[in-house]
Structure 1
Amino acid sequence: MNTIDPERLKLLMQRERELYVANHPKSVALYERAKNSLLGGVPFSFMNGFMDPSFPLFIAEGRGAYVTDVDGNRYLDLLAGDLGAIFGHSPPAVADAIAQQAQRGIMFTLPSEDAIWVGEELTRRYGLPLWQLHMSASDSVRTAIKISREVTQRHLTLMFNGSYHGTVDETCVAVVDGKMITHPKAVHFGIGMLPNPETRTRVVDPYDLDAVERALSPRDVACVITEPTFSQALRGPFDQDFHVALRDLTRRYGTKLIIDETHGIGAAWGGCTRLWNLEPDIFVAGKGIAGGMPASVMGLSREVADSVMPLFENFFVAGIGSTLSGNALAVAALRANLEHVMTESAYERMMAAGERMAKGMQEVVTAADLPWRVSRWLGYGVRVGFSLDRPRTMSEAQIRGDDESFSIRGSELIQYFHAFYVNRGIIILALALSALNSPAVTAEDVDYYVSVFGDCVNELVG
């Protein structure tokens, strides 16, 4: 099989970096100006993580599957706002709803009728009977953990190694070389973290049911939080037997099960929860659920709702969500996105794009005789891994230095692909070689992406 020459990769990367700078003079100028008033030159530090070649693009507009930067360069956007725009940029129904609601009022600290429609629709899709609305998935996860502690009168959270559940102290941890830390390898899970994270959190490897049972058996764990496919840790396939056993273990030990579908909502009309008949005590989702507007949702089982409701009826409950949670503008966007954008036909288009893309990329990899794997992630996402077999656990990924754990080995190739793509009008997720297909991505878009992928691979192998 072919291998990649590190010296050739270095020369190609230098060429792409120089081309990137030459093609974006206005973004360069804006970035230099921004550094005088914005920490790191961006309004949110995360934005520096998506453009490896020295400075971020400054975007002027986005519609559907495309964005245009301030230099007038147009891009097929397969980053999709890191899933914040997974249903497309500025969907007309959402944009119209936001414009109309903005004229009527943005927030009141009182409910709108749209909120009732949203609650009813969330129940219809995801199955849980009662809902709360927040501003971000981090808000919803934080609230879900607090509710779990309240109803169980326990204090610990159990999470799976390498998973990410937002800016929540209990989940911004990982285990590396047997030690619980807050900043594994190149990815910082959190700054200013509280000391002794083991007093709040237990961490086990994905799919390790024996470890789960050992962690739960003292009966001091309030909740287990998980993603259906461990999308951040491994981007692996769904394992129904594992989830059935996990649900059984949490019930046996009186622990609440939180399913975080912030990424899973793109997998199917009812998310992975409905698709695979998961039975969470608490459901959370954010990012793209409101078409790009800041909003998230938290669903509660009847049992959890009945347990916690007396607090909400008799007391003002601080530390749950924020003042702007459930504001009229966000709720209007939620309704429009659920009603008109997150349709079953939209999901069909996303899955078809993912299938077409994976097939085309696999043909390129096979023809180049490279020991890489092409896999679909939740149907709509397609990624390349730089080994033939996928690690099953985070510990295995760390030992192997696989790109799934964002290792340096993988990052050099990822950086090159990223720069090559940007210089040819494509944006992808920079931390991993992943393309995310929104419903707005067409067959022609997919074919263009596959052709650029082929050009990039051919340059690498010479």
Structure 2
Amino acid sequence: MKTLLKGGRVVSGRGWIEADILLEDDKISKVEADISDSDARIIDVTGRFIFPGFIDAHTHFDLAVAGTVTADDFETGTRAAVSGGTTTIVDFATQYRGETLKEALDNWHRKADQKSSCNYGFHLAISEFSESISSELEEIIRDGVTSFKLYMIYDDNMLDDGSIYKVLKRLTELGGIAGVHCENSDLVKAMVQEQKELGNLTTSAHPASRPPLVEAEAIDRLLKIAALADSPVIVVHLSTKAGLKEVQSARKQGQEVYLETCPQYLLLDDSVYDLPDFEGGKYIIAPPLRKKEDQEALWEALADDSIQTLSTDHCSFTRKQKSAGKEDFTKIPGGMAGVETRPVLMYTYGVEAGRITMEQMCRLLSENPAKLYGMYPQKGVIAPGSDADLVVWNPETEWVLSAENQTANVDYQAYEGYPVKGIAEQVYVNGQLAAENGKIVKEHLGQYVKREPYTKLF
């Protein structure tokens, strides 16, 4: 099957060019001017930007947490992803205590295989480390899982500092890399107790119990551990100016540290936790939303390329699920949806607003995650031989985000009423048209992605 996209503007991490794109089966065959092929179905994409399929490297689908299970599983979550232009996700397969790494991966394959509408891979969250786990890592990486997740918080998942050191050293030996959730567990517990002793059980206690220095301290500690291990590391969902400063300082000392942030930390602030009628419960996430000065620092870091990837931490819950913590903020399931809105939010409030360039959007949402997570040039670039994962982006379409026009399996929209410009007019997954203008036209096209070791970005 051949498809010829004619007249578009092909976007890369360096800019864009006017070129046609010939897709043959699930691969890109040609990228050049004035392609002719009588056997191809011709699609006129004049005036459209063509991005390599967007990659969301931080999702949580079908995750059991806080006494419930996320509202989006791989069926609904990947449909939401594709509807907005994301053609590949990397979800977190979690090793629960007592499990082998293979058991954890097998569990997540059962959740995702034959159900996914976009391509998918797994980070492996290591919750327990031992000699047997260390030995098992070699086979896990050889079989195509090359990135891992470590937690510095949450009793069921967190590793102590010594175990983090051992994991990082082992991953460096094998060519793997870890992303780390950085919050100081003991400080959060102490500050939660303080809020309860004050009688504050509302959503306003959430940011008070997890202030910016809780993140900054954990980042500083992680970076010192990584320096001792001589290991590269990724700080995921960075939310604070203080945390950013810790990374900037470490980089000046020559450390290889990568940064991820999310749209919510750029566009929403902690004032939502004071909303009446439990509306603040919708925004309980960890780390919490921050101040506007933190937003500005993160935008500046995006503009000067200090942040390498922009993911969502999509971890969705319904209003009913969130209401479990109506009388106690610590019982609210933490997380929010975002996998389908990330591209349009970044185009509208990033590119259109002049905060980032088109090529930076391409790097943040596609090229850099493809490189960092071992998928480049299979993904993350429009080039002959690369996978035919493409987004035909109409930059002129104006619309408004609402719960009614979203695909995710939740009954509210965190960005309700936000005006946006641009839309994923056509989304191709493995060479097939999967979505048009936010509507799924073909599902279950996703394939599992075996990944190579990461590529250094600087």
Structure 3
Amino acid sequence: MKSTVEQLSPTRVRINVEVPFEELKPDFDRAYKALAGQVRIPGFRPGKAPAKLLEARLGRGAILEQVVNDALPARYSEAVSAGDVKVIGRPEIEITKIEDGQELAFTAEVDVRPEITLPDFGDIAVTVDPISIEDEDIEQQLLSLRQRFGTLNTVERAVQEGDFVSIDLSATVEGKEVEEAATTGLSHEVGSGQLIEGLDEAIIGLNIDESKDFSSNLVAGDYAGKEAVVTVKVNSVKERELPEADDEFAQLASEFDTIDELKTDLRERVERVKKVEQAGEIRDKVLEVLLEQTEVPLPEGAVQAEIDAVVHDAVHGFDHDEAKFAEALEAQGSSREEFDKDTKEAAEKSVRTQLLLDAIAEAADTQVGQDELTERILFQAQRYGLSPEQFIQQVQQAGQLGAIFADVRRGKALAGVVGEAKVTDTAGNAVDTSEMFGTAEDSEESDAEAADEADETVAASAE
């Protein structure tokens, strides 16, 4: 087989492949065997009919078509490997020549990873907000803890913010009842904003068995995007009584004996949370600088695939009814044109980010260990409320295990860049990122361990 690679643009190539017919003999043998099992010819058992009889029965054209369809994927993959082509997405294959007994030729146009010139990571400098812990942060954490141990007591008064109510809801659009919007005995925390817009404002001030109408735009169902008249009726009102913040509460809610010890622990927890938030801010700002300083050509196919996925998911919630989707956007003060523009910009940034981080990971020979991949899978499973086994099964069925691996690798690559960047807070103090992202030595040690794990896995498979 002969193959050549023609560069069409920084992000696209054409692979030209020529295959002599003698190299297709194994493909012809497989085709004859497969067709012999499908076609019954008198005098021969299934799968035993000679090739010439099969050609006489089906025609040489049908045999060639079967051979070509079976041979193309393997020959394309072989050409990609031979040319060391870093493909992205699916190829557009065109058969350019079939000379029976002589040669099969085809071309494959496909997006590829562009060559990216990386900046000097040591020249990257970002500024972030310093970590500041206020007394009110501790009090807010303590309040949340007290609320968890609070008790709900029924009250005979008008609804106030923070109350827990049982309500009935119904809605009409242009005088027509909306069946899917009707519900009874629904529990709701007033002020949480978890239900439809305008509900909390309508409830406050109502007494038990009183009702009120208000207007709100529906966001789902057959009437998505339409303005509805919603009726809310209050069935019961309960207020939450909080325990006193004293030593007795500390012993009830924690392993500490005094409220002061509990507050000290809450302060440490707040500090950890703020460090995580600061780490996220550092990571995002370093990435923004990277994107600004690096030219990353965009493969059109990869960008379009991102756009198509977002649009599919968005319209899917409206049963793929474009008109309903447009109405819902208008109800939110947007339009389909704005949605498409924002989606394209987000897709371009996403693809640019992935390509850049992949280039950094490749340049640094970043490795991913089994422990790191398992940790990400466990985190994702918990996020989606699934057991690790269920999540892995779904990921494997969707063919997304490679995507998770790539995300972990990109995260490690970005962490390596952060470790080289200069980070200061707005007060001018240097921020030590080693605790958040590790040091270069840690990264090299981790990559070495990951490479050893990979070698052991390959050796075990070979055995």
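Where does the value 73, 51, 43 come from, among 1, 2, 3, when Cα extents along the principal axes in Å is the thing being computed? Label of the source structure: 2. Here helix-only ellipticity at 222 nm (-39500 (n - 2.57) for each DSSP H run of 4 or more, over all residues; to 500) was derived from just one of the structures 1, 2, 3, and that gives -8500; the source is 2.
Source structure of the calculated read-out (Cα extents along the principal axes in Å, for residues 84-259 alone, 49, 40, 37) within 1, 2, 3: 2. Computed over structures 1, 2, 3, distance in nm of label points 7 Å out along Cα→Cβ at positions 124 and 228 reaches its largest value in 3.
Once distance in nm of label points 7 Å out along Cα→Cβ at positions 244 and 308 is evaluated on every structure in 1, 2, 3, the highest one turns out to be 3.
We did not get these values from a lab; they are worked out from the coordinates using the rules stated. As the structure is a computational prediction, the values presented were derived from the model and not from experiment. Cβ atoms are built from the backbone, for glycine too; each structure is taken alone.
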